Structure I
Amino acid sequence: MEQPSPPTNSHGLAMQTAFSSWREKLATGLGPYVASGVILAFFIRFVLPACRAHFAPDDMLNIYYYWSRGPLQLTKGLLLFASSYYRPMGGVFYSVLYSLYGLNPLPYHITISGLIIVNSYLAYRFAFLISDSPLVGAATALLTTYHSNLASLVYWPSFVYDVLCFTFFFSALNYYISIRQNGRLLTKRQMLIFTALYVCALESKEMAVSLPLGVMLYELLWHAPARRSWKCVHHWFLHEGLASLIAAALTLVYVVGKTSGSGALVRNELYKPLFSWHRFAESNVLYLNTLFYRSPREGFTVFTLIASWLALFCIAWRRREKHVWLMAFFVVFAPLPIAFLPPRVAGRVYIPLVGWAIILSTLYLGLAALLKNLPPLHRVSLQQLRVALALIAIPCIWTVNKHADRSSLPWMYARGELTWSFLQQLRAANLPLKPNSEIVFLNDPFSDGPSARWNALFITELFYHDHTIKVLLARMMPVSSGRIAAADLVLTWKDGRLMRVGSSVSSEEPFCATVAQRGLR
């Protein structure tokens, strides 16, 4: 006799299914708000404190460069993007803020902080567009909002070139990919916007020259030619590959312009390339050690650098995900514009950071598929496991940056103290000068580097905001006793104080001792 089957609680099962569905929808709906809140908290904790910092030593040189050349030269530099004019988009930043706020560092820091949060969104948007995963996008945005080893991007306005380059670089990529993902080719108007964004990136910093290769690789991975025949490939280059070809042509014009003539940047020893395997490997090892918080002694070597790249491509091959393939290429070719220059880090790896952030986020969140195979986690959805992994990572990233800041930030604050002290003492003196006046500094405190050596001149002329006032530095050029006697103002620096020298050179008057005594902040 057949036994009757036990009754099923269809109502309870339906309720459980409905509850699970409601929970998934709630998590999906709240996810963007939670992610935005975490990134905002990260921004407030790590980026906004930079508004208390002062100018970097290089800032005085940068501001003076654009101010001394005037707005017409800046406009010409913007229009002739391949000229020897130095990074004109940075000139817009410095010129506008200096004309509005003078030598007050706060507006400069506020503007950079605003650009940083915009860049966080651009990183999210780029990661989301190529991965189709909001979680990968959010994790990428979190990792690029602040990196303690790249704190100079936040604390020193002189790295605004890297920040602006990032802004326009990923604005151009996002604009291009968002159009192509809909299956449409760029119209003439859209092509003009794309190339304009790319030119702005080039005018921010030379790092942007890798963008055409990124666009080409995107097309090859997402919209490859249907066949390998010459006719098909030729058609592909004139349609799908057209934007990258136009960008490459602009890059060629840009490189020729920037490397030609007496004012070429490559004539500066700090930017003179050396095309050798040793320089390439040395630079990339330094970049990886910086991004992964490793010291030179315990960090990557040339062998582990190559092994890491090979491992990336093996992972891309196994996972068969287009965005992992793209980012594997990206982290190798994105540093190429600076890989042969004298090894320095600072903000140079800001753009490659996005590639590593996307790869690490994808692999880390991919652990959810493995965890789901564990018996205790069978009933947990894949999305819930990914969210849990993301939440676990947040305090880890927070702690790493907080710990690294303890050793790096005091030094970064200290780098701006001398410039700020000199400026504050000059401001406290409040000495009125007529046009065409001449100031002589018998001694000044700036001698620690090529970009700061002339800071007494830069600060003084910028402070008075008068192109007719002439400043002479006796430490840098011979100044006769007769010219010193005829000068409208003679100053010197002694024991951390700016002093006025009377008619006799031996007579010194500390006209701003109160500023020096009460401290710099």
Structure II
Amino acid sequence: MTQRILATGIARRWALALVALVGLAGCATTLPAPSTRPEPDYAQPVQPGSVFVPIEESIRQAHGAEVSGFRLLDRSEDALLWRLALADSARHTLDMQYYIWSGDNAGMLLAKHVVEAANRGVKVRIIIDDLDTLLKEGTTPGVRDKSIAMIHQHPNIRVRLFNAWKSRSLVGRGAELAGSMKRLNRRMHNKQMIADNTVAIVGGRNIGDEYMGLNEEFNFKDLDVLGVGPVVREASSAFDRFWNSEWVLSVTELHVEFSEQELQAARENLTRTLNESKSLARIPVARKDWSAEIAALPASLAIGTSRIVTDSPDQGAVTHHMPDEIRDFVLSAEHEVMFTNAYVIPGDKAIAALRSLTDRGVAIRMLTNSLASQDVPAVNAKYKKWRKPLIEAGVELHELRPDATIRRTIADTPPVESKALGLHTKAIVVDRKRVFIGSMNLDPRSYQLNSEMGVVVESPDLAEELAAVMNRGMLPENSWRVELDPKGDLRWVSGSEVLTRQPALGSMQRIQDVFFQLFPKDYY
């Protein structure tokens, strides 16, 4: 748990600035002035031969040209397997955009399958937020430019970094962050994977063990949705806007050198590590034939109309469309709104909007992290003051238990059995008719700093399925219901268990909870 917080949670939030402010200084390798920007490059039109084209065609014939098919990826194992299926089954193109792509089992495994796709002639484009290059594989501090450059050197793979540091060393980055906080604090939080411009996975999961159920210490309950149909071209259009924006830097510009011997050693080490990994016992390390799974996919698809919503990487700024999109989506409710969101810091305007809904009879239920399940204690330090206003606004509030029963059945990928569970989902259901699934948290960082994306789907079938997933998370075996007692004090209720102090895993979490109250909420 502590390793998880240090490796990703703090890196994700404003607390990373502490690295710079404690006095890191010194000489550092810096990027030279970039060469001429490459010509714009766009997603290829759908090509004959993609294994997903017949699925889209069957949807079109049965339901019309404007609809797509959707499948929730609720279980961590399914989320990992379908990403491998897309990589293994792609025949023309793979486009991937992620905030975090870790150098752990999940990250190395997907990278292996992607490189093998490139070996077959698949054209691959990858956008990674440059914050993710801060940590090398494992826990060794440093910048992992070389491993990324080794992937980029493949003639069929191109990698670009979003909002790159000029300094390419850990020490140099600390100094640069101190001097360029406004720019470097803006990160790309988008998550999507697109194969052959015919199938896409959009949602909340990064590429890393804890998002795919492979971390023995701490795994997330997260959520993606797989889509087939016109929604994919919208996703590709969003990808292209980032790929061709001034915010990204080609890995070519890093000018990283390595020998053929180093490259071969890296390949051998990758294969050996994955083959020896006990946590991947049920996961195919080598390319697999996914024909059976793809043939069965249409029967599991919910049909609906949809639109991709995203912030825009415009010249000199990221334009934030997502706050208005989410606000309008929620306020469209007539009967019910259900939220599952990992990081909630609402603010007075959001509380007023929620109260306006409950005043006209709209039921609101929300599941978020407790301090005990929170991987970023800094968020809880600012969220906790809003518990009582949320409840007073009429929200039925639930907080995840780190020992929830869904830890074993949904979040962990066997044979892994983690020690604790956290929540990373970002999803909304309105009136059991419409859903939002994406990357956006309900906090100032998502509203003001990060770029975010997601998909809005009009589909009663998908909405009912997602509502059932949300209701499961709010059961007593999975969460505490946060209530006000007769005196107006908070209490946490789970079955017969009643707590009068916010649940935590230990004293260190409580100390962090107090410490992070000292810093501005806008960076959380």
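Here, each number is a calculation from the coordinates, and none is a lab measurement. Please read these numbers as outputs of a predicted model, since none were measured by experiment. Cβ atoms are built from the backbone, for glycine too; each structure is taken alone.
With helix-only ellipticity at 222 nm (-39500 (n - 2.57) for each DSSP H run of 4 or more, over all residues; to 500) coming out at -9000, pick the structure among I, II it was computed from. Value -9000 for helix-only ellipticity at 222 nm (-39500 (n - 2.57) for each DSSP H run of 4 or more, over all residues; to 500) corresponds to II out of I, II.
For the set I, II, ranking by mean count of other Cβ atoms within 10 Å over residues 59-66 places I highest. When volume of the Cα convex hull per residue in Å³ is calculated, the result is 143; to which of the structures I, II does this value belong? Going through each structure in turn, the value belongs to II. A value of 17.3, 49 for Rg and Dmax of the Cα atoms in Å, for residues 43-194 alone, calculated from one of I, II, originates in structure I. Each of the structures I, II was assessed by distance in nm of label points 7 Å out along Cα→Cβ at positions 131 and 379; the largest value belongs to I. Computing Rg and Dmax of the Cα atoms in Å, for residues 291-330 alone across structures I, II gives 17.0, 47 for structure II. Can you rank I, II by distance in nm of label points 7 Å out along Cα→Cβ at positions 67 and 235 and just name the one with the largest value? When distance in nm of label points 7 Å out along Cα→Cβ at positions 67 and 235 is computed for each of I, II, structure I gives the biggest number.
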